[in-house]
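> What follows is a set of structures for review.
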Structure I
Amino acid sequence: MQKLQIFVVRSNDEFRLGLCRNPLHLVNIWRGDLEDIIILSTPLPSTEAYLELTVWKRRFLGRFSKCWWHYLRFKQTHTLPARSSNVITKDDLTPILSNIETLLSGRLLCEQRLFSTLRQEGYWPSDVSRALDWGIFSEKIIQLPGFKEEAWGQIVCNRCNSTNVNKRPCLTCGKSDCLYCKDCSTMGKNRGCSVLLAVDKDDDFDLSANAKLELTYELTAAQQNASDKLLDSWSNGIKQTLIWAACGAGKTEVTFSLIQKVLNEGKQVLFAIPRQAIVREMAQRLEKAFPETAVAVHYGGQPWFAHGNLVVATTHQVLHFRNRFHLAILDEVDAFPYHGSEMLRFGLLRSLRPQGHLVEMTATPNFQNKFQHTITIPARYHGYPLPEPRLIHYKLPLSSQLESQDLPSFVVEKLKQRGSWLVFVPTIAACTVLRDCLSEVLAKPVGICHSQEPNRDQTIMALKTNKLDVVVTTSILERGVNFPGIEVMVLYADHPLFSTSALVQIAGRVGRSAEFPVGRVFFIGNRVTASMRGAQNLIKKLNNEAREQGLLPNEKST
C-alpha cells in the first residue's frame, strides 16, 4: 500500500487540495496546466494523510487562503521533483484507467487487491499508480482512507463501519501503532495505511437483456399471491419489504418474477445469504431458473471479480459492494452470522443504489423492526398445516449427569417406534452424553452430529437413507437440511441457546414433503420458556392465517 502526499493547486485564485501517490504524476500528465502546485507533506499512511489534509483544507477555506499560499511559496520545504523526460500521456493511461473503472464499478476495494489483479493482467504497478492519481484528480475515482475519525473522536472502519479498532505494529508502513479493524479482517486486512477505492457512475451497467425465467412447476396460490404483491411493491416504489414465510413454504421461488422484471429493466440483483453452504445451492437454483443469465457467485475462496447481472453472495462478501444493486434480496435474515450484526447490515444497505429495494425473508420475523410492507406465505405447497409443537414440562438432570434411567419413558417409547427422529440438545457435550444413553436404552446405533464431528456428512446421509433411525444433534441441523419423514424432539428446550427463531426452524424440519406432510414435534424442558411458547404461537398464527385464506385443503385428512 503506497503512502500519500498532500498537495495544493492554484487555478484562477481558487485552491484545490488533494492526495496523490506521486505529485510528479500530475505534473507529467497535465504538463503546463499544473505548474502552480505545492507539496504540503512527506509521504504519509492514508489515515494520517487524510487527517492532516482536513487541517490544511480548513486553512485554505478561510479568508487567509492567499496568505497561506504565499507563505508556503516562500517557505516551501517539499520540493517538486523535476518533470520526467519520459512523459506518459493521458492517452497512454486511458486503457488502464478504463480497466480500473470497470473493476471498481459497484465495488469498494482495497488498493492492494486492485494492484494484485491488474498485475496479473500484465499492468506494471507504476503505471497503475499513475492511472489512479489521474483518475482521482479528475474525480473519476473515489479514494478513501482505511479509517475515518468521527467528530467526537471515535475511529471507524471505512469498509465495515465497525468501531472495534486496535493498534498494531505494521510492516507495510513501519508504524508501531497502525490502526487495524478486527471485525472485517476475514475479508483481508484493513489497516490505517490502507486505501479503499470506488467509482460513482450512473451508467455503470449496460445490461439491457431478456432474462428468461424457466420453472418446471407452478406456484401455489399462496406463492403466486405473494409474488404478485412483491411485484406491486416494486412498481409502487416501496423500498423495504419483509416476506414472512412458513418453513418449507417456498419463499425463494416467490422472488423469481421480481428478479426477472428487474433484470429486464437493465438493473442488477443481489441475492444475499448468511451461510456459505446455502450460497452454492442457491446459485444452482438460480442458474436453473434463469438459464440465459450470468450468475456471479461470491463467497470465501472464490474470485472476487466474478461477473454477472445476478449476484449470489454471503453477507460477508457483500462488504465488497458499494452503490451497485437496484434490488437486494436477503434470505434467512434471522440466521447467524447476519442476525444481530450491525456490520453486515451496514454492508447490505451500502450495496444498494440510493433508490434500491430491499427484500428480507424469514420464518421468524422480529416485529420490533419496522417494515414498510409485509407479505405472508402461511402455508406449504402440499396444503397441510404446519406441525405444531407440543410443550412438555419435565425435570431433566444436568446434561453432564444424565444417565439412561433418567430419560423420560415417553421419550424412549417414541424413539422405539418406527420412524426417523432428530433429537436436538443445546451443547456438544450434551450431544455425546445423550447419544450414549440412547444407544443403551434403544439397543441400536444412534448417530451424532455437531460442528466438531468429522463424520457428520456420513451421519446425515445415513439418516436420509434410513440406515439410522435416530440422530442426536446440536442446532447445526436446525436449517438447510431436509430429511423425508423426520420427526423432532428438543431436550433441554429451555436452554438460552434455543431462541424462538431456532425452535421455529427446528419444528420446520417436520412435514416438509408431500410424501410425508405431517409429523410430531416435542419441546421438552425443565420449564416452559417464552421462546418455547413464542415458537408455538408463531406456528399457530401461520396455520390460522392459512385456514382463513383456504390454503389448507388437506387438513381434514391429517
Structure II
Amino acid sequence: MTEDRAARPLRIAVVGVGPRGLSVLERVVSHTQGAGRPVELVLVEPGELGSGVHPAKQPDYLLLNTIASQLTIYSDEQMVPGAPVTTGPDFLAWCGRQGVPAAFDDFLPRRLLAEYLQWAAEDLLGRLPERLTVRHVATAARTVEPSGGASGGAAVTLADGTRLDVDLAVVTTGHGLAAPQAPPSAGDLIDAPYPLPDQVEGVPAGATVALLGTGLTAMDVIAALTVGRGGEFTDEGYAPSGREPRIVLANRTGWLPRARPTTTRERRAAPAAHLTREAVARLRERTGDGRLDFRRDVEPLVRSEALGRLAGATPEEVAAVERQLSSHHGGPERCATYEDYARQLRERAREDLAEARRGLRTSRVKEALEVLRDHREGLRAALDPPGLTEESHRYFMGAYTALVNRTVIGPQKERIDELLRLMDAGVVVPGPGPDPALERAEGGGWTLASTLLDTPHSLHVDLVVRANLAWPAADPESDPVADSLRAWAALGPGGSLRLDRDGFAVPREGHPPAPRAVAVFGPPAEGASYYNHYVPSPHVWSRALTDLDRVLGPVLGRVPAVGSPRGEQQATQ
C-alpha cells in the first residue's frame, strides 16, 4: 500500500458475514455518521449476508434456543452506552411486521432468524452514511495475515487468488463448517449431523441409532428423525409415523441436560454481589502473574452468587443447587442396573421439567442456577487476559463449560417433554448408563457397553450419529481462514488463538511484531474469551458490540465506551 494514507479511504475487511459480521457492519454504520475520513468496507462472504449457519431453507421443527424478544442486529443506548447507535426492529418486532404470530418468550423456527438477518443486512446497506461505501465480495477467503510492510495493515487472500490489502481485517468466520459429507450407509458413523435433515436421510426406518451427546445438536437430530419423518406429538403422547429409527441416547454424564425455565418479560437479574469483574480483578492482584486458578479462585464466587438467591429455600433445594454446581467434579455416577439407571434418568428429567415449568422467580433452584447466565460477564472476566493458568484454562473450557451448557444453556422445556414422550413410545431409549464404551461389533454395526453399571449391560446399534460437536477445530479444509491465522498467530491452551483484550491476534514467537491489524470475534475467538456464539440482545449492555467498538472506534475516529455498566443485567441468552 503505497498511497498517502490520509488521502484515501480507510479500508476495513470483514471476513465472514454471518450474525457477528453483520454486527460489524452495524457498528461501522453507527461510527461513520457525521463528517470524517472516507471509509471503504469490504464484506467477504460467499453466501447470503447475515444468516451464517442459519440457512433460510430449513424445516420449522429446527428451533432457536433463544426466545424471540432477546435477539436483535441493531443497537440502542443501553447496549452500547455513550456510543453511536443504529436503531431498528428487533427480531420479535420484525416478526410482528411479517405477520408471524409470536409471543416474547417463543422459541421460533431458525429459518425466521435467517430471514430477519438477511433483511437486516439489506436494511443496513440502504442506510449507509455519506462517507461510507460498502462492497460485497461474494468469494470465500483463504488466508488473513498482517501485511508486513512499514505501513502496517492486513492482507486477505481470496479463494480465487485475489489479494485485498486493507488497514484492518475483522475475522468473523463463525463456525467455519465445511460442505457436509454425503450421508453414510447403515453401519457407518455420521460425524457431522448438519445440515438437517439431509445428513440423516439415509438412516433407515426401524434401524437402531446411537446418538452421542444429549445437548442442542442431539435435540435437532431427534426432531429430524421423528417429527421430521411424519411423527406427531398429541395430548396422549407421541404418534409415530412408522418411518422413525430407534434412537439410543449416550453421553458422558448419563443424564439429560436441564430444561430452560419459563421467564417473564419484566424479569431483570439483580446485580451480581460476588461474581463481579471487580472481585476477579482483586483476585488477580494476589497472584504473581495475574493468572487465576478457576476452581480455587472463581468457583467459590459462583457458589456464593447462587446460594445468595436461596433465601427461604428448603434444605433439599439448597442441596440440589450445590450438587448441580459440583456435578463435574469426581466423574460420572455409578448405577446398580440398567433398569435402575433408566428409571433415575426419567425421574430426574421429570423433576427438572417441573421446576422449569414453575419458572424463574418461582423455582428457587432454577433462579439460583441462572446466575451462570445472568452473570456470564464474571466468567468472561476470569478468562480475559491475563486469563487462567494453562491447566485451569483447559479445565474451564472443558469440564466447566460443559457444566454451564447442561445447566442453563440446555434445550427448551418443550424439547425435554417431547423426549420423555418419545421414551414412553419406545422411539427413544436410554443408553447403557453413564459414559458407555463404543466399539465396532463383529458382523457389522456397533456395540454400546456399560462402564458404570454394577450389572453390565450392552446394546447393539446399526448406526452412530455424533452430536457432541467440539469447537474450535483446527481443520484447514473446513476453516482455512482459522488455519491461516494459526500459521502466524500465537496459540493458547487447547489450540485456541491468543488474542489481546481488544480482540487483536498476537503474533507468535519468531514472527516479527506486527501492528494490530487483524482482530477476531465470534466463535473463532472462543478460548481467548468465553461464550462468543450468540446474537446480541436488545436493551441490555452488549459485550459483543462493546468489544467490536474497542477495535472499530479508534480507527474510525471515536473513543469507544468500554466495560460493563454495574447494576444492569449482564446476559439474557
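> Using the calculated result -10000 for helix-only ellipticity at 222 nm (-39500 (n - 2.57) for each DSSP H run of 4 or more, over all residues; to 500), pick out the matching structure from I, II.
Answer by label: I.
> Upon calculation of P(r) over Cα pairs in 20 Å bins from 0, in percent from the atomic coordinates, which of the structures I, II produces 20, 54, 25, 2?
II
> Please state which of the structures I, II yields 19.5 when mean count of other Cβ atoms within 10 Å over residues 90-97 is computed from it.
II
> Here distance in nm of label points 7 Å out along Cα→Cβ at positions 26 and 458 was calculated and came to 5.3; which of the structures I, II was it taken from?
The correct label is II.
> Now for a different question. On mean projected area of the Cα convex hull in nm², for residues 58-161 alone, which of the structures labelled I, II is highest?
Largest one: structure II.
> Of structures I, II, which gives 21 when relative contact order in percent (Cα under 8 Å, 6 or more apart) is computed from the coordinates?
Value 21 for relative contact order in percent (Cα under 8 Å, 6 or more apart) corresponds to II out of I, II.
> Another question about this same structure. Given a computed value of 3.8 for distance in nm of label points 7 Å out along Cα→Cβ at positions 194 and 506, which structure among I, II does it belong to?
I
Taken together, the values in this text are just the output of simple stated rules run on the coordinates, not laboratory data. No experiment lies behind these values; they were computed from the predicted model shown. Cβ atoms are built from the backbone, for glycine too; each structure is taken alone.
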